[in-house]
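Once you scroll down, you'll see the structures, which are given as structure tokens.
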Structure I
Amino acid sequence: MKPAEIRELSDEALAEKLKEGRAELFNLRFQMATSQLDNTARVKTVKKDIARVLTEQRARQIAAANAAAAE
């Protein structure tokens, strides 16, 4: 998922993407441990997607705090 796509999502959609990403990462790690994972690069991709979502959530928190402090 690209950063531009993540910025367009609502707060609820970001939370859902984060939940889905963490669940997928858990499943990928489980498959890796049992030697059933075919595409090991997928783990890295999912981790980056999770980080992007967390970064956007934090940026929104900071922007909200700055807006509240400006008032």
Structure II
Amino acid sequence: MVDVSKHELVPEHTVVDEDVIDAVLEEYDIDRTDLPKIKYNDPALPEDAEVGDVIEIVRNSRTADRAIIYRLVVD
């Protein structure tokens, strides 16, 4: 079976540490539940991702070199 998370077109997905996500949420003055969602069974998620974790997705960007997106893992 093919591991989709290792495909060259899938951006890097990592679980964010709690202290880092607290700083991000404070910076944007939002709650964890205000983040965009990602399903726990998404094949691009790291194996250690659990419901309630926040995932950082780093994508290449033509205008900003790289774009960082945060998503909340949901059931």
Structure III
Amino acid sequence: MALRYKSRKWLALLILVVALPLYIIVALNVVSAFERPSILVELLIYVALGVIWAFPLKFVFKGIGQPDPDG
């Protein structure tokens, strides 16, 4: 079952305002739990974590900037 446009819009807003900051806090805590790696490795970890969150949620954000197709 596909989500309606308005549902996807609200879900995208919820993800960006609530879930993404929580994800950032968790990622920072997980990385800081280990011994600090070199700056390039740490940068690579943060870039990878910054990209990985978007792939499972791509269907939510796809087409959000377009006009409402339902009316």
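To which of I, II, III does the computed value -17000 (helix-only ellipticity at 222 nm (-39500 (n - 2.57) for each DSSP H run of 4 or more, over all residues; to 500)) belong? Before the final figure, lay out the partial values.
On the way: I: -28000; II: -4500; III: -17000.
Computed on structure III.
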Of the structures I, II, III, the one that 40, 33, 18 was derived from, the read-out being Cα extents along the principal axes in Å: II
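Read-outs: derived from the displayed coordinates by stated rules, not from any lab. As the structure is a computational prediction, the values presented were derived from the model and not from experiment.
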